Structure 1
Amino acid sequence: MKTVILAGGYGTRLSEETDLRPKPMVEIGGRPILWHIMKIYSYWGFNDFVVLTGYKSHVIKDYFINYYTRYSDITVDMANNAVEIHNNRNEPWRVIMLYTGQDTMTGGRLLRAKDFIGNETFMLTYGDGVSDINIGKLLEYHRMHRKTVTVTSVQPQGKFGALSIDDSGKVVSFAEKPKGDGAWINGGFFVMESDVFDYIKNGDETILEREPMESLAEAGQLQAYKYSGFWRAMDTLKDKNDLTALWMTGNAPWSLWMK
């Protein structure tokens, strides 16, 4: 089963990093967040990837083309123009990288991958979010409900401390950055049937999260998989620094393959 990753946006809210590279290539502990996402899927046995590129797509292509030399020990014999690989560190991945346009919207990017996905069930996620979600259970849930699309719904961490105040003004409870206001939001980590392509009607201009998802919901073909475990999107420099701190201290909940 293929896992499709949206990796073509500009990442403007993380401009401190994305002036030089696409957002999925921003590093968490010395590895691109795209690598972390792929390791999550790989841990659950999904190793066939389709990466939908756009902005600075060459950075992603160069990364995978040179992956084995980047992480392996090598000897370069410059006199004889030869390279010897020692302790080759590789992954069991097959990675298709599709250039889907500089300004193409999320639905349009997915539509451009239709011929590579075929008529099979597939996964889809964003190139900027990590989680300790059990992908196997997510797929099982999708198959049980038999809808066109299953979306993982999450409750993000609040940005500010929450106060509970009585009528006299006394604070009766304080919670530092609790879960949000109770609303469930789109956390990515989708499972989709190929019928989803029938809902993408405006080509490159289609924003997946608007007309297609709205139409799927109206048709009763959108199922939510509520997940209360760890989930975090890397939207800002603070998010990047927080994720890096978790990784560097050995406390990254999504690093299932290291546990």
Structure 2
Amino acid sequence: MTSFYATIARYYDSEHYDKDEDFPLYSELSEETGSPILVIGSGTGRLMVHLAEEGHTVHGIEIEQAMLDRAEQKRDRQPSLKDRLVFHHGDALKLKLDTQFSLVIIPYNTLMHFLSLDDQRALLKRARAAVKPGGLLVIDLPNAGEAFASQDTEAVILERTFLERDTGHLVMQHSVSRLDRAEQVMYVNWIYDEVRADRVVERTLVPVTIHYFFFSELRLLLEASGFEVDAVYGDFDQSPFEDGAPRMIVVAK
């Protein structure tokens, strides 16, 4: 996981510049629970900054220094948020925090990077210890059913094009993936083709392995960690989790 995000950190904010569809749900939940808030896998601070701008104190755990550097740069550009953004560099399975939180968020596919059952259980048990009595845990994942229903061709797919913010270079992002349905694991090769000013194309190839979760599996993991599922949504508009839903957003207490 570390090497993947170290490689793509410079592209991350440019690639996700317009990702804000999850903000209203997290705003609503944070209004309900209050501060402090913990984001596990906080990346470049996309969600943290949003919640801090709404007046919350937000802590983030991020293992990859290259991602954390970019989050700190965002904090430095907004001095008014300095006291409300607290970054922790380290492994969420090992890092010890003295604070308990009203809301703990494992956002945008982060849990998929924890591949082994031992690591999944360890992370959720740590999340249980981090949540205050009466607080909430939120986990955002894709609906595994959609991936498992699709044809596995291992074709090169153009995912998106975007402009890299620091240079203005056009980047074409492709993927090649293979799904092991027995192990519930997808092997993905991400390909970033960056067109430089001299018209030379610089290719970055970065592999990553992710685990797909089904709801019954995640519910058992949560219950074994001391949580009770409070709600499950199929998207950020809080629509039902059902066949064809794009996401699986689980709220537990």
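Read-outs throughout are calculated quantities, based only on the coordinates presented, and are distinct from any laboratory measurement. All figures in this text were calculated on a predicted structure; none of them were measured in a lab. Cβ atoms are built from the backbone, for glycine too; each structure is taken alone.
For which of 1, 2 does distance in nm of label points 7 Å out along Cα→Cβ at positions 21 and 221, calculated from the coordinates, equal 2.2?
Details: 1: 3.8; 2: 2.2.
Only structure 2 yields this read-out.
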Work out which structure the value 24 belongs to, where relative contact order in percent (Cα under 8 Å, 6 or more apart) was derived from one of 1, 2. 1
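With mean count of other Cβ atoms within 10 Å over residues 189-196 derived from the coordinates and found to be 21.0, which of 1, 2 does the value describe?
Numbers: 1: 21.0; 2: 16.6.
Computed on structure 1.
Thinking of 1, 2, which structure, once percent of Cα pairs over 22 Å apart is computed, gives back 60?
Values: 1: 60; 2: 57.
Value 60 for percent of Cα pairs over 22 Å apart corresponds to 1 out of 1, 2.
If you rank structures 1, 2 by Rg/Rh (Cα atoms, Kirkwood Rh), for residues 61-100 alone, which sits at the top with the largest value? All intermediate terms of the calculation are to be shown ahead of the outcome.
Details: 1: 1.09; 2: 1.01.
Ranking 1, 2 on Rg/Rh (Cα atoms, Kirkwood Rh), for residues 61-100 alone, first place is 1.
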Which of 1, 2 yields 2.6 [distance in nm of label points 7 Å out along Cα→Cβ at positions 53 and 149, calculated]: 1
Working back from 0.15 (FRET efficiency 1/(1 + (r/R0)^6) of positions 109 and 197 (r between Cβ atoms, R0 = 25 Å, to 0.05), computed), options 1, 2, answer is structure 2
